[in-house]
Structure I
Amino acid sequence: MSNKNTILIADDELNYVSSLRNYLEKEGFSVVWAKNASEAMAKIAVRPAAVIVDLMRGQAAGLELCRKLRTLPEWRYLPIIIFTSKGEESDEVVCLEVGADDFIHKSAGFRVLSARLHNILRRYTPQTVEEVSSLKVGPLEIDKPTYSVRLNNKEIFLPRKEFELLWVLVSNRGKVFSREMLLRRVWGENVYVTERTVDVHICKIRRRLGTFGKENLETIKGVGYRIKI
């Protein structure tokens, strides 16, 4: 179980982290700081409720930290927010592809970061995640309480956002969801990510589901997506 008020920050800018720490502590959080990815992996033992990651000294360090956390079963669904001075759309897409839950430019400020952090924790802490039943559609089986997916009796790993997109579509099969609707259902009302984010995640879901995904996860041109089976 995570320490619900503990936030791990991986950022190599000491002065900036000091200001961020002060802000978050006033918000009621306990902050643990790591100056690089290796130190963050060591300090993950504090079992934080979420991790705030700067891309640090080039993209590789922050991205590798996200990627590594997502490969470890214990941290597969740990909320990760990228909070960085890099602001290109390509940076955002890459971060989301490796498993980050959100991408925020530092110019947005601490208030925006705090609001989105609270939003993620409100939706994903074990105490508040709604227990729902499993779904079975043809050879596809999805279990929400355990975030597991099986296709033709073989387990398939989906990062949390991909899982939740698939859950929304499968639990409403036949219904077309616009990108905006999916953003609201999966990322929430107060999280500002682009519709391109949905497209990236849908493409990855299709690829993971192979033939089933290509045949049944349908794009409705100019509208959105649906599961048509």
Structure II
Amino acid sequence: MFSALTNALGLNPLKVDTLIDTPMVVVGDTLRVVIAIQGTTAAKTINHISLHLNTIAEDDTDNGDIRRVHTLGTVYLADNLTINAHERVHLPFELALSPETPVTNISCAKNQTKLWLETKVDVAATLDSKDNDEIYTLPTPVMANFLQAMEQAGFRLQKTDVEKGMVTTPYGTSSFGCYQEFEFSCFKLGLNSVEVTFLPKDDYTYVVLEIDRAFRSDSYKVIGLNPHMTINDMVYLIQQTIGV
């Protein structure tokens, strides 16, 4: 009787569990997931399932910096799917990650970059079901080499986070409405910090450098990296561009 009442009131939601086959993935590669749905005591119709790739982005407002959930992309699937009573359904799915996806697996003093997949199941006449699963991303080989080159050039990675806004260069514009920054400190005279943002476009990875010098306004430089450059090549390019 209680089961019939909860079904009638829509208080018996489906159980959903998103299983990530590749919990650690290089940005630009494919994330493989399986959505497992467990039926209840009565058949239910799923209007649709939506997958939301989320991060936390810092928004510079008049009231100070506010960190908010920022959705990088949404995918809809499984329209009008019926789940019979006690039926268990597995839906495999592949999600191609943009190379602009924030990198989470970075070792630094203050890593504020988070990424997760939010699964929402819209069920007719029933409470919706949802699931959240954290995703760990690695930099591309070019990005990893450049971060290492910054260290070899005398900088130390202190912080990484995601900022709300757009990055615009002569070679293209970021596409998510937010971008990741890697903040490096430097103990060289006259130089406070350098913030690095990657903008991958086709075969090149462009790097935007925001250079904070003591007693001077910030300056911006854009350099291009091809996949054949060595770490030593990048160290030389950093030294020539920043002047260290």
Structure III
Amino acid sequence: MKITNIETICLSRIHEIENQWKTFNIKTLKADAAIIVISTDSDLVGIGEACAYGNPTFIKIWIDKFAPEIIGKDPREIEFLPHPVGGFNNGQPYWMINEHDLFLIGHDSAVGGLDCAIWDLKAKINNISVSKLISPKSNDSMKVYASSGVRYDWREDPNQLIEETKSYIDMGFSATKIRIGTKWTWDNVTTDRFIGLMRDLSSEVGREMKLMVDGNCNLNIEQAITIARELEKLDFLWFE
């Protein structure tokens, strides 16, 4: 079996207004995706999704660059992929970096998507799931959590977070990870105010829902330590 073609499908879709989300100082209006498709001289196709933070168009450029190194090879014999060279610019979040560094992150995302597509293809060749290919003793199911907390606004109604979290309980989730809300300096939000909201949230849903917090790379060390200590008291599962 030989790989005959590698294609990147770049997708983008505008969210409905009610599904647009915000956190810190950004508002997400659309969803992007880069789907990597590896074709072979058989009827088997490997499909992988690259992290869209790398920008789908940049990801496609990198995939096109990698393709000549992989086309013509037997997918069962591919063990190593181009090593990631990108990453964040001096620790800055991806939305604060320049186009050159975003292009490098596109490299890392392309490697990840290509790797997923090759694993998918190898699993199909062996007629088993990817999880069983990686570990024959892997479980047939896994726990999931709702990753959200990105629709509440400190200026409007931060308690909306509580209602949002309750909706995930109704959907059957037993855990959720939330963010820290819109940019704190806009509305004089302090760690005490945030911790107060976490206490209210825990009081409302803590018996039914495991809770986690994502700081979104926007807390200083002092803020993070203060929040971490309080979340530990509230029995939050983790603080990212």
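What follows draws every value from the coordinates through simple rules; no lab data is involved. Being a predicted model, the structure only gives us computed values, none of them experimental. Cβ atoms are built from the backbone, for glycine too; each structure is taken alone.
Which structure, out of I, II, III, was Cα Rg over 2.2 N^0.38 Å, for residues 106-177 alone calculated from, if the result is 1.61? Don't skip to the end; give the middle numbers.
Details: I: 1.38; II: 1.61; III: 1.67.
Checking each candidate, the match is II.
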Problem set entry | Comparison of I, II, III by volume of the Cα convex hull per residue in Å³ - largest value held by | III
For this session: Identify the structure, out of I, II, III, from whose coordinates distance in nm of label points 7 Å out along Cα→Cβ at positions 18 and 114 was calculated to give 4.2.
Result: III
